[in-house]
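Read through the structures below before going on.
Taken together, the values in this text are just the output of simple stated rules run on the coordinates, not laboratory data. For clarity, every value in this text was computed on a predicted model and none was experimentally measured.
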Structure I
Amino acid sequence: MSVSVSASGYAVLAEGVVKRYKEKRQKGQGQKGQGKQGGDGGKRALDGFDLAVRPGTVHGLLGPNGAGKTTAVRVLATLLRYDAGRAEVAGLDVAREPRRVRSRIGLTGQYAAVDEGLTGRQNLEMFGRLFHLGNRRARQRAGELLEQFDLTEAADRAAREYSGGMRRRLDLASSMILQPDVLFLDEPTTGLDPRGRGEVWEAVRALVAGGTTVLLTTQYLEEADRLASHITVIDRGRAIADDTPDALKNRVGGDRIEVVADDPGDLDAV
């Protein structure tokens, strides 16, 4: 797969992005009680957010609840309009070319969006038809994805019978119907047991090996460490750190060895 990139060489690029949400005011409150940027029209969920994702990699977006991770994904996926700054995905301007951006991306949210009354195969065929592939191509693409995500044996079982990890893999497969250049994964392993998380991780690695660029939001340091070649840490709508997992861990601190002497008289020698 050839991944579209911006002139800067990045598959995803955000520079100084601002997204404001208007806050509800209680009766009689007036202008008091607005968010930290109350004077400019509401609370800033993104407050000058910067991000640069290299093509063909997993880039982790790490931060606590409320840090702005999901807002960043929704902005980059054209689901929210931002108020200031600049953003490009797959070489396209998010604000000026949202329809073209949507044709190049996939999005998987925090919870699996599959119809549990349908089989895995029927789910994928349905998504294919929704993407205007036509019945024949939708069936063909469903078969390809079932094999790619190791779901062939369960293809004709109802999705309600799938384990959490299998439902997640089916959800990932549905986001790959159009073979997107960039895939946004918003906390994809929330609520999964260790086995389910491992299944999703393997599926993500396979996608990247095929050339897809993945932006992964997560609260789990272990998940970002296992999957991402680069991590951006976000807090209060700003990127506060950006580096490789090893470099970020070294910044926090190295290893410490604790030695206990049996005899206090041996302390100098120890």
Structure II
Amino acid sequence: MTSTPGTPGTPGDTRPADPPRTPLSELTAWVRRELAPAHRTAPSTDPTLTGITLSSQRVRPGDLYAALPGARAHGVDYAAAAVGAGAVAVLTDPAGADRVPPGVPALVVDDPRRVLGRVSAHLYGHPAERLTMIGVTGTQGKTTTTRLLEGGLAGAGVRSAVIGTVGTRIAGVDVRTALTTPEAPDLHGLFAVMVERGVEVCAMEVSSHALVLGRVDGVVFDVAVFLNLGRDHLDFHDTVEEYFQAKAALFGPDRARRALVNR
């Protein structure tokens, strides 16, 4: 993986101006070594990757397009559109591999959702490791808590960022995001932007959906904060106990170094 020096992108951008350049062959070897069995199709080509996305509508030239299976469709259904927009390779499962457009290389793993977060972190140079990360979970109060953290850090002269329900702000500049916790490719892109802009601390909301769906995979929080638990999101979780267990996952050693629990 190589990168070249550059200048931060325009305010409000969600991608780094100067991402690392990663050959697909290097990424494939890393996935095999660190994450899961993997193989490549069209091995005669070795494109250089500069980003990753789940959305065929948000592809940028040089992207790895993540074509994941879904409840109603498979992401590979949109692979041709992604390639037309500039994607140079596809991350998918065996069911999608045979449907990738001819000549386009694919990185194939059994469960691409399981590796997506860590692949995203790797492609952007593991930017969260260069930030102090604070993750806040709870049924109520996540937005208030993270915004208070941002205000307190700014008041102390610490360059900070916040991610959550009402959007993202990086060093005082608002960035439009759609989810409480963005999908992993978007999240690690935002972390890379933060690093480019000299951010030291990021406070972010971590929803139970994000933990179950792997959106914060590839992040180890320096501090994980638990606020409270109520009866919520039972359209997604079958029981309150399942909801609690989803939030509790944030406090394992693979996700957090320290915990702060509100009692």
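Structures I, II were shown, and log10 I(q)/I(0) by the Debye sum over Cα atoms at q = 0.08, 0.13, 0.17 Å⁻¹ at -0.32, -0.84, -1.32 was computed from II.
One of I, II was used to compute relative contact order in percent (Cα under 8 Å, 6 or more apart), and the answer was 25. Which one was it? Working through the options, I get structure I.
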